[in-house]
1. Check the numbers for relative contact order in percent (Cα under 8 Å, 6 or more apart) across I, II and tell me which is largest.
2. Could you figure out which one of I, II the value 0.6 for distance in nm of label points 7 Å out along Cα→Cβ at positions 185 and 201 was computed from?
3. Which of I, II yields -11500 for helix-only ellipticity at 222 nm (-39500 (n - 2.57) for each DSSP H run of 4 or more, over all residues; to 500), as computed?
4. Using volume of the Cα convex hull per residue in Å³ for the comparison, can you identify which of I, II gives the largest number?
5. Tell me which of I, II gives 2.9 when you compute distance in nm of label points 7 Å out along Cα→Cβ at positions 217 and 393.
6. Could you tell me which structure in I, II was used to calculate mean count of other Cβ atoms within 10 Å over residues 353-360 as 14.5?
7. Hey, distance in nm of label points 7 Å out along Cα→Cβ at positions 81 and 361 derived from one of I, II reads 3.6; which structure?
8. With distance in nm of label points 7 Å out along Cα→Cβ at positions 33 and 281 derived from the coordinates and found to be 6.5, which of I, II does the value describe?
Structure I
Amino acid sequence: MLQQYYHINEAAGISIGIGKDGVYTVSACSVTVEKKQLQIKAKLPALNKISDVAKQMPARSLGALNLYGRGVLQKQIEKTEEINQNNFSQILPNGNIADFYVQNFISGNYSFVSVIRRAEADKWIALVNEAGFSVVMLSLGPFPVKHVLPQLNVYGNEIKFDGNVINRNEQSEWVSTKYEEGAVSDFPVKIESESIDEKLIIAYVNAFQLVLSSKIDVIQADVPDLSVVLQKVTEEKKLKVYGALVLGVFFVLLLVNFFIFSTLNSSNGKLTELVSRSAQNSDDLQQTNLMVHQKDSLTKVLGWEGGINKAALIDQVASMLPPEITWKEAWVDPVDQAASRNQKTILFSTRKIRITGNSERIIPVNEWIARIKTKNWVKNVQLDSYAFSSEQNTGIFTIVIDY
């Protein structure tokens, strides 16, 4: 849904024709996108200075520059998807592709390759930028006009405008192109229903390419620096769209919050009355809970533990005592020595039985532990210690039962 806000909605197309004597002419055309409609805002054909263009175009406009004439070499070869150093010699023998900007326009079985020295192109890009534009795209020759041919009132397979002669086959594929000084269209040129000077066609199509660069296959020279600038412009637009969206969401949330607050505030009076009536009941409930907590703590101190018959538990344990074992002592809920040291007060273990006794061998002790585990009230039984006393000539053990 946000894609429609990412595209460039205003651009200037600038075409510069460079004569053999170095004298140039510049034509410019600015377009805008309003309500999904493309509109031409300014038409400036055949000016002598780039600075004259800047006086009649919006300041800091994004620009798509086209160069043709001296310094731009065009070569028609068999269809080639990629131009690299290996096949660049077909276009410019002994040339180094790193020294040139290359444009590869493919139509039918042919590649129409246009090249210009980087230093020469950079000079024109710098001049246009100095005039107040921000160039983000470079194209060479008349080839970008392919995008607007359906909009032009052209008839037949030969197309002529502003010295350019283009021949197509029956499938509308380009078969040749050349420049003939004085070649003009046989009819007044129109874009849809709007008349336009044919000197402005290339400028117009470059602006057209720029505003629709996210939707069409742009015909342009490979200029990495300009690609980076165009990507930065697109990212900035995305950031602005996201920022506006976030602000809109916060505004909606604020509006919803206002209505909710108003609704809750109207019922707040009624709730205040209910709260005041329940305050006394709440105090009484707190007092009751405090008393219950105190009594519960007291029963734990007294060792009540739910009314368990602890003597009966001791009897059951004793009834399973093997004859090899001498029962010495038994503690129910004995003192927790570690906790008492930490808290500096006497604390008792809960639901534990500690038994000490004597047995010459550990096997009877293990047998007794196994018998105790059969009782359903026993959660765990473990041998806490077993040591042989040479003085008593017997083993001393301690077991702990969790119940």
Structure II
Amino acid sequence: MIFTDGKLLPDPERRAVLDGLGPRLDAIRTAPPLRAETVIGAVDALGKRLEAEGPGSLLSRALPAGMMLGELLPLLRREALEAKLSTELGPDPFAPRSFSQTTAHVLPLGVLFHIAPGNMPGLPVYTVLEGLLTGNINLLKLPHGDKGLSLMAFKLLVEQEPLLAPYIHAFDLPSGQTGDMKILADLADGLVTWGGDGAIQAARTLAGPGCKLVEWGHRLSFAYISGYEDEPAELSALAAHIAATGQRLCSSCQTIFLDTEDREVGTAFCRKFLPYLEAAAAGSPGPGAGAMASLSGHTALLERIVDGRAQGEALFRGKGCGLILRPDHELELSPMERNVLVKLLPKKDLLPTLRRQKGRLQTAGLLCTPEKRDELTGLLARAGLTRITRAGTMSAAFPGEAHDGEYPLRRYLRIVDVERA
């Protein structure tokens, strides 16, 4: 399906839409930019409508299994959007600023082409919302498996505020449609891409010299344990996080690092933590999650045995989950699906080890005694982490937080300096 100018169209009309899109976008850009207040008012009104309609709303029916409307509603509040604007851009961000000879005007970049990932439901809508808040026209390539959530959200938003219709154009394009992807990229002033190394490289190929590339690549996150404030509660929270995310998010725990060099401590931890992980996996199973976890864990181990890389590893298999104790110190992607890597990483080796993944680091879930927290937080920040949380909130959204160490809205604007007569 296609969403353009407020209408849902069947995919066979894509060619006609793309052929006429360039002149349409030029016509929109000749008008004054979209006001942030228009966007905020529409989103806030839609959020209140969805809250009133509850589970029976059209958007609720489009949500994937296990996701509740209540998880999205806090992001649709006027207060949240106004705080985001103020935090990222400062007070009165679009007001002209006068200097001795010039006036600086803040304007949208123009047209943003978003290539959204499929690992986090709702993210395609959120990236377009960031584009709208900064007054940009938004072209979106929907991720595989979106299942209509984004299209339904855009339809409801435009019904709430018809002025937004010209600023949202979404296409359910297979990645292999390179010709159509290139058409959209050539129309854009900025290409916003989310994904791994392959997706980033493909986006660099698509974006021409005159198109700004905004990369939100895949990141690696981990838990670091150096003692506990409340061991049972913290281990339960870490296990719940791993089970709930399936380790599919950039903020998901891939590796658990222990502040020790003693292999026996690592073995004892795996035996202690496995029941927590089993309980969490049993409490939030997706369809076939247990079988998928077993398959992922065994496949990963077999691949390493074949490659000769499994020497010194120990597998702790639980029902619907597993722990893999490895002898090296490196941060890496886990087999996922509730199969977690456990490694020894004493504090003295933490910074040089993590620096080998510079540019890929995101969240550290820190478990430690109170007297160590400030020191370890500082060390993790200097190593390159952009989020440091407690174990159970590694994937939580916090008001005012940056994204991968940057404020996104700043990247979607430009400054025009005008000399005064």
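Here, each number is a calculation from the coordinates, and none is a lab measurement. Everything numeric in this text was worked out from a predicted model, so none of it was measured. Cβ atoms are built from the backbone, for glycine too; each structure is taken alone.
1. Once relative contact order in percent (Cα under 8 Å, 6 or more apart) is tallied for I, II, the winner is II.
2. I
3. Considering all the candidates, the number was obtained from I.
4. Ranking I, II on volume of the Cα convex hull per residue in Å³, first place is I.
5. This value belongs to structure II.
6. Answer for the origin of the read-out: II.
7. Derived from II, not from the others.
8. Going through each structure in turn, the value belongs to I.
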